[in-house]
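Okay, got some structures for you below.
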Structure 1
Amino acid sequence: MLTNDDKTVLANANYIHTTAPKFKKNGMTDFNGLVHKLSGTSLISLIYGLEQSAFGFNTVNKVMQDIDRYNDLHLGNSKGVRIEDSGGYSIIAGTVASNNVLKVINCYQYSIETFHKNQTRILSLDVPFFINEPSKCTASNIYNMNRLSLVDTVKSVEKHPELYNKLMFVQHWKMRRQYKVFNDLYRELELHRFMQHYAVGGLVGLGGATNINFAPFIGPLFLQLSRYLNKSHDELDDGIFNCHILGVYQLAARFSIMFCERLFRSMDEVHHCALTQDSINYLVSSQFKIRVSGHTYFRNTSDGYEYHDKFTDLTEKELIHIYPIDVIPKVLVEIDKIKNNERLDDVDIGIPAYSFAQLEIDKLFKLIIDEFQIVEMFKTARNGKVLFNQLRAVTNTIQSRYSKILGVQFAGKALVNLQMIWTFYSVWYLNNRTDDKMEDLMQKFITKVNFPADLT
């Protein structure tokens with residue numbers, strides 16, 4: 001069971017920092033580790049114990065011990081959010097071949113049974129498809145592999161009931177037959193009895209594959225909310241609706257997550273809500289942009305905000321909010337090297353500054369949502385047309401006020417997302433809160449996404 005303090009930390013931890021459990025040599029600063037401290041969060045994949053040619057319980061044992069040690073080092077005794085990623089994305093990418101999936105399932109069960117006590121959340125092991133093995137991408141094969149994984153997970157929960165409060169069911173949905181596989185298994189295995197929490201997968205690279213102009217997690221997020229509302233919360237249930245959205249970094253998408261979190265909290269049936277997201281984009285972007293411009297520094301202040309577009313513009317005055325005092329001289333030396341076009345000692349040095357800026361932007365989104373009373377607009381709206389006119393004015397005002405940070409496309413993208421959220425909120429939540437209506441909306445959503453492939 002989560003304490004009230006735990007719920008508060010989780011609810012404030014929208015961004016979950018993702019990295020590998022790599023330890024720096026003595027005297028070297030782990031700049032990734034600093035982001036864990038800034039965010040109070042950590043998501044590390046089990047894949048680091050499964051990518052060896054001869055992986056097994058021994059490699060899983062080592063990587064899980066490394067994960068615990070790494071998290072203890074950077075999160076300390078704080079009530080940080082620690083999520084174990086099952087490595088499902090690595091199955092998609094081909095890091096794990098289809099003929100090794102059964103072995104992966106066994107290793108995953110071993111990890112969650114042996115090391116769950118130190119994890120806040122654990123993502124279910126999902127087998128979405130095999131990008132390098134099209135012959136294995138049949139609905140029956142994906143169904144059978146996921147059934148094996150989920151049945152074993154159910155057995156683990158029966159042996160260790162405390163896993164119920166930690167496990168998050170990862171929903172895949174962008175292909176119609178794939179969506180049916182995960183839906184059918186959720187119902188058949190009565191997974192609501194064994195996994196309290198939720199996650200939305202299948203988002204990485206989706207925008208490029210489809211050219212959609214809206215956040216693709218909106219439909220499956222409402223689907224997961226419907227499952228939460230359908231549950232009878234027993235004595236094991238801490239009452240929180242917690243959904244993790246994998247692979248999200250775009251500004252308008254993050255704004256939409258913050259808004260959905262506040263909208264869901266306003267629902268009488270939702271006891272508590274925490275929506276979280278992760279992305280490796282912060283890490284990658286900071287490395288690519290360290291010598292150029294691009295959201296290097298942003299901080300909310302009592303009378304507005306501070307902003308610098310280049311890492312080289314930062315002085316000790318700004319760095320003190322991000323880096324430990326003893327690290328700042330090293331950062332200033334590296335800044336001078338960038339100015340002189342010299343090679344850096346550590347290309348990760350800009351990760352904390354870039355991540356800090358993104359964390360501050362997320363705080364700004366929450367302030368904006370409250371300031372403009374957007375949730376109240378939804379709750380008092382009588383028709384979509386009037387609401388959309390109000391939302392258009394609000395998103396344009398937000399973009400105008402924060403144009404340096406949000407860019408010129410934010411208003412349009414945020415408005416489209418809010419319109420999509422309104423569709424699910426009004427059609428399902430307000431007017432017809434049934435499984436059949438949610439299914440109808442999801443089928444239309446999948447059609448709108450129009451992913452150019454499906455299971456056979």
Structure 2
Amino acid sequence: MHGVTISRETFDSLAELAEEYGRRPRLRPYIAEKACDLVQAFAPWWLTAEALAQASRSGTPPADAVDPARFTTHGLARILCLWPTALAATIERTAPARDGARLLRDACVLPVRWVLGASRPVNPLPDPLAQLAETVRCELREVGLLAHGQEVTLEWCLGPYRLKSPIEFCDVQLSLASGFVPLASALIVAANGGEPAVGVWSTGAWNAEFNFCENVDGVPQKVRTALSFGAEHVFVPSGNYHEAAREAARPEQVHALAVGPSLDRVLAPLLVAYRAEPPANASYEEKRAYYVYTAEYDPSRARRYYDRALLEDVAARVTQRMDAQLCSLVEGRCALVTVASQSPGVVLLAALVFRPCRIVLVYDDAQAAKQVNDELRQRGYSNVVCLRLDEDHLGTVRQLAAKINECTAGLPVIIDLTPGSKSHTLALYRAPVQRAHRVYLRNRWTQPSRKGARGIEDPDTMQYVTVTDDQ
């Protein structure tokens with residue numbers, strides 16, 4: 001396949017073909033084929049699905065039927081920009097064709113990808129795009145979202161095409177400022193070893209001087225184009241949200257980026273959506289990596305993912321690390337005493353590890369207790385007794401112990417000192433419960449990969465240890 005020269009004449013020719021395509025239905029296969037020959041590797045991104053189907057009827061299908069809607073590759077970024085003025089006017093004029101057939105999509109898509117390491121692209125980028133890539137790299141390094149010294153290169157991402165000569169953009173002014181957000185988010189995902197979610201698109205400019213996300217032009221056209229590729233989520237600047245939402249069939253498809261006050265805050269929801277969640281049958285390592293990554297940008301979402309997709313894997317690994325004495329108590333041969341807190345996952349982990357025949361849930365927050373109890377029942381733990389500290393005559397440690405002894409009915413008891421406040425821990429530690437083994441979940445915290453981010457409890461280091469009087 002030969003190279004492509006994208007010039008003003010190319011876009012003028014596209015305008016003529018777009019006009020002809022709308023007026024001459026019988027010639028559409030021929031016109032679409034000519035358009036594919038003209039833009040070659042960009043055909044799947046620029047032509048409508050209907051036009052690509054017409055071209056395939058001529059016997060020379062474009063681009064070997066690559067489907068960009070499902071096209072995914074490491075570091076992929078899709079920049080949405082407006083067509084040159086004359087071509088945009090033609091597209092607008094031919095939009096209400098009698099049968100709705102159109103040659104070109106509403107906006108121009110430039111598919112590129114980030115490659116880790118320093119390399120020389122086979123097909124050099126046009127100067128404005130290369131300059132934008134350098135701006136993105138510098139800004140991410142400046143704010144700590146990309147490590148200094150980490151080399152990354154932007155190149156064309158054209159699927160199965162292997163062009164033997166460069167793609168040249170000559171005398172064409174495309175506004176690329178709105179490409180900052182998709183390029184920045186794709187680079188962060190690539191630098192962290194992630195794969196992009198193909199259903200997430202974005203557009204937005206960044207004002208580095210005043211630290212805010214700027215509105216961009218042509219948002220309706222860009223949103224319509226993203227949706228035509230099967231986009232599930234489209235992120236736009238906050239000021240463009242309402243005009244973008246009017247183009248979506250469902251409001252939840254469009255999301256507003258924060259205005260500021262920092263680049264990491266603006267990109268956070270996009271980064272979480274952009275890195276695809278691992279499938280249910282993914283390995284523990286893949287799930288853990290996604291959890292650790294997500295926690296840096298959206299801790300609450302990461303916690304929900306942990307409870308839903310990772311908790312049972314973690315429980316199995318924690319069980320393997322337990323000493324023989326604790327292992328002898330599991331599998332329905334013990335009662336578990338724990339505290340309802342704002343982190344249900346801690347209680348659920350203990351239940352999954354020790355598999356008790358009865359659970360005593362101590363609480364002083366009724367809402368937290370209900371949430372934890374509901375979670376336990378969903379996982380099959382129906383034998384749950386709830387003890388409220390400020391009621392049930394549990395004002396003293398001895399009263400608490402007497403009630404626990406009554407509830408556990410002579411069973412070996414595991415008292416988890418991990419959840420709850422310090423007062424909860426001290427009360428349960430001091431309570432003279434019969435046949436009690438007190439445990440605590442020990443772990444280390446992860447080292448965040450970016451400046452300003454907080455670490456999280458590392459699932460790989462979690463281990464229940466027995467608490468004795470001398471500890």
Structure 3
Amino acid sequence: MTCLAAYGVSWLIGCFIVRAILGARWTRSPWTLRLGLGWASGAAFSGMTTFWAMVFAPHDRNGIVTLTAIAGLTLLFVRPGRTATETESRDLAERPGRWQCAAQTIAGTFFALLLLLWVGRGLSIGVGSPAGGWDAFSIWNQRARFFLFCPEEWTRACDRVIEWSHPEYPNLLPSLIVYGWLPEGRCLAIAPVLVAVLTHVAKLLVIVGLTRTAYPRSLWPWVFGVFYMTIQQEWTQEVAWQYADRPLALFLLAAVGCAALGIREGSPAWYALAGWFWGAAGFCKDEGKAALAVLAVGAVLASFQAARQGAGRRALVNVAYLGAGLLPGLLSLALQWGKSPIATRLITAMTLAPWSDTSRSALILSFLVKRWNHPEWGGMWWGCGLALAALVPWLRRRELWLLWAVPTIQLLIYLAIFQLTPHPLAWHLDSAMPRLLYHLGPTVFVAASWLILEVAHAREPRRQHELERGDGSLL
């Protein structure tokens with residue numbers, strides 16, 4: 001119960017963080033988005049705070065509790081603003097009408113009941129495999145145990161001597177697991193299980209919440225959420241394996257989704273939140289560092305384009321908010337690198353010799369298609385690809401381009417790494433490709449959902465009369 005209470009407090013503090021950043025938009029955001037981003041934010045905060053406390057006060061086991069209490073009390077008194085901007089006032093016109101509210105309530109209740117059933121099933125699966133998969137046993141949970149019992153020598157868990165355990169990996173997930181162990185001071189098998197279950201729940205909530213925020217009058221976000229929940233079979237592995245790929249997928253989804261909402265609504269607060277989650281992704285796993293590189297290049301290119309269009313000042317403000325959100329994650333990465341400067345062996349051992357080897361490229365592409373066809377995805381990849389191919393003429397809004405561009409570029413980076421990998425290619429593909437697709441699947445699904453709903457809205461007649469009556473199309 002103490003472990004569950006610890007993560008409950010973390011979730012609550014995460015909600016306070018999101019509320020403090022979003023201001024007035026918090027009160028009008030759907031409950032799915034608030035809860036989903038709340039867990040993601042709380043997980044990032046608890047993981048980073050635990051890591052910092054371990055580095056600077058390893059002998060004070062109550063230090064993390066004190067820091068958490070101070071942060072929670074501080075954020076508790078940060079109230080969302082009450083004054084709506086012009087953009088926010090325009091959003092009020094998109095609120096559902098009377099009948100739509102009733103339909104939304106019914107759909108939301110059905111979704112919540114399914115989610116509760118899934119939580120019960122997920123916990124039973126997780127308890128049945130308390131040690132997790134190999135990476136959890138040998139890397140994440142093992143490192144967490146070391147951090148708990150020997151925090152003053154935490155760098156020895158990130159030593160080149162145990163290179164097989166990827167000592168260069170960031171420490172957000174092990175620190176988050178330690179956070180759940182701290183109240184009792186001992187290892188509890190339920191802690192990583194709870195992290196896995198809550199992370200997947202948050203991912204489902206964010207998928208629905210992002211789409212509901214962008215299209216508040218539509219019932220389809222609930223349909224898409226139930227569809228994703230039912231066709232996906234990978235969630236059983238997600239709970240049983242307890243890998244860092246799952247929190248990374250959540251952080252990337254939250255980061256890209258918040259950035260897309262920032263473009264859509266013109267609010268820099270969304271960019272600050274996107275930066276917060278992008279920094280958490282960078283401190284979660286090596287692939288998150290690649291996402292940081294994508295962000296850096298994209299921010300520079302977008303700023304130059306905005307400057308040419310005469311919107312350079314607004315772009316500078318947005319980049320400043322984005323950078324402020326990134327700061328905690330970047331500082332955590334810098335702290336780990338300063339104490340334990342280990343480069344990724346995979347990258348340092350690469351050469352450009354295999355770049356032109358077409359047989360390797362053919363094997364990589366064939367394996368990628370094989371994974372897309374795997375039953376655990378329920379045909380999601382082909383469905384999203386078909387939606388993009390059929391509806392590409394409607395791909396006009398910048399936020400839609402962002403939702404599709406980030407996972408596409410991230411996937412191309414993964415494929416380039418496979419092309420140059422020094423490891424046996426077939427083994428590397430078989431062991432890594434399934435997990436790498438988990439990073440991108442939720443974001444691609446949201447991108448396809450937004451594109452479909454954008455087309456549906458573009459085909460609607462003018463709706464002013466319907467809005468004034470308070471009803472209208474459920475799309």
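Read-outs: derived from the displayed coordinates by stated rules, not from any lab. The model shown is predicted, which means the values in this text are computed figures rather than measured ones.
For which of 1, 2, 3 does relative contact order in percent (Cα under 8 Å, 6 or more apart), calculated from the coordinates, equal 20? Computed on structure 3. Suppose helix-only ellipticity at 222 nm (-39500 (n - 2.57) for each DSSP H run of 4 or more, over all residues; to 500) works out to -11500; of 1, 2, 3, which structure was it derived from? Label of the originating structure: 2.
When semi-axes √(5λ) of the Cα gyration tensor in Å, for residues 219-426 alone is computed across structures 1, 2, 3, the figure 37, 21, 14 traces back to 1. For semi-axes √(5λ) of the Cα gyration tensor in Å, for residues 35-154 alone, the calculated result is 39, 26, 11, so let me know which of 1, 2, 3 that is. Going label by label, the one that fits is 3.
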